[in-house]
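In the part that follows, the structures are each spelled out as structure tokens.
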Structure I
Amino acid sequence: MRKRRPKLAVWKFASCDGCQLSLLDCEDELLAVANALEIAQFAEATRASVKGPYDLSLVEGSITTAHDAERIREIRRNSHFLVAIGACATAGGIQALRNFADVGEYLSIVYARPDYISTLATSTALSEHVAVDFELRGCPINKHQLLEVVSAFLAGRRPIVPAHSVCIECKLGGNVCVMAAHGTPCLGPVTHAGCGALCPAYDRGCYGCYGPMETPNAPALSAWLQGLGWNADTLKCVYRTFNANAPAFRDESERHDGAP
């Protein structure tokens, strides 16, 4: 008798679907994943809908409505392991910019009938609502890191995903430091590795797509960036992108909010 394959479910909340597509981008490796796991839920890939409980749930997107908050609790109850994938799921995403303003004012400007809209005042990470077994950073996530997470689950071990900064990736790739050599502003010193230092490899500063590294020293980096000519308003904005609500980036942006 063939051994039962673990059930994999992939779920979407408020997001662009890019992190789910990273799984489909695995191409040849995806066949191995499909052979090792039963894909029970994955709207981007199949119309199949198999009831839980699920052995592993990969969840993309932030929690932005009361319905989302209840739905993620239900998914958590039906999942043995739950992994948050991407900036939206781990830090609230670009939509977390609402957290710094009045959502009611946004609704009145954007929608002709704001009374039809039901939303929370904030966009938040999954971990603010349920227990999360692992967080995979990125906007979008790195497909090789995703395969490592799935492989680790199948092997019964913790995923091996580096927690160091993009600067280490630059060193490993032999890149010249764009900030030291050219004075190009770069968030690499405080940003989680995973992209392979893509932007610095092409002489561009890091934009912080993977969110804060494990122990970032954002105030020290901000002081350096001010020396390159950035004012407080620019510093506030640079920390408020894909990972605006990640604590280290949020705190640093708020430190410059209203500063001269």
Structure II
Amino acid sequence: MGERLKDRVVLITGAGSGMGRAIAVSCAAEGAKVVVVDLNPDGAKETVEQIAAAGGSAVDAVADVSKRSEVRAAIERTLEAFGRLDVVFNNAGFNKPLHLLDVTEENWRSIMDVNAMGTLLGIQEAAKQMIEQGTGGKIINTASIAGRQGFPSFAPYCASKAAVISLTQAGARALAEHKITCNAFAPGVVGTPLWTQLDKDLMDIGDSARPGQAMDDFASGILLGRVATPEDICGTALYLASADSDYLTGQVIMIDGGMVLV
């Protein structure tokens, strides 16, 4: 067990699988008390069990991040378990690909509600608690390479992640006086359940002909020559959650193996 996050209370949304789970496990391994938030109660419990098995401290909470009352309830759960809130990862998100001309109002709203509204609510409710505590804090949002450029079958997702980047900058400016930093990281292609589902969805709409083709096509532009694992994201996540990043705010760190150079 490390001590980079010793005694910090860290809440992570979308931590029942994939990248969120990897971040939760790595934070716990560095001494954090972790609140695992997910829409899937079984996934959240599995992450908590994994942390406990490694000697860490964690509790689970179920929340739809697009609903303010449920985000607030997750923070209340955090206070009941650990008494305070120091770091929040607004990580929950999803994508449902459609060709640009086929995007429906329902498709747009569902993606924007979770990815963009969920991030706004997460920033607001976390900041309210941190301001009340009076000891500052760190808010970390999951952006994407899709927030830096548009993809023809991911238009709402790209828009939602561009919104995450703008919310991160707005949050940094609004919350600096309270000693709260607000940053984001932007993954590229990561081998997670989200990408497994994307692969199926892209086959359904005719963008790829075989399992794995979509990931292969996207990965062809990675300078480092391979798809990321969830663990590849954890070093940057830990940096953003730790004292090492205290003088960083309003920034988006690309973790994409060199797919998008900005």
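Summary of computed values
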| quantity | calculated |
| --- | --- |
| When percent of Cα pairs over 24 Å apart is computed for each of I, II, the largest belongs to | I |
| Kirkwood radius over Cα pairs in Å, for residues 118-197 alone - structure with the largest value, from I, II | I |
| Value -14000, calculated as helix-only ellipticity at 222 nm (-39500 (n - 2.57) for each DSSP H run of 4 or more, over all residues; to 500), assigned to which of I, II | II |
| Winner on distance in nm of label points 7 Å out along Cα→Cβ at positions 182 and 230 once structures I, II are ranked, highest first | II |
| Comparison of I, II by distance in nm of label points 7 Å out along Cα→Cβ at positions 54 and 126 - largest value held by | II |
| Read-out FRET efficiency 1/(1 + (r/R0)^6) of positions 110 and 174 (r between Cβ atoms, R0 = 35 Å, to 0.05), computed value 0.15, structure in I, II | I |
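No value in this document is a laboratory result; all are computed from the given coordinates. Computed from a predicted model, the values in this text were never measured in an experiment. Cβ atoms are built from the backbone, for glycine too; each structure is taken alone.
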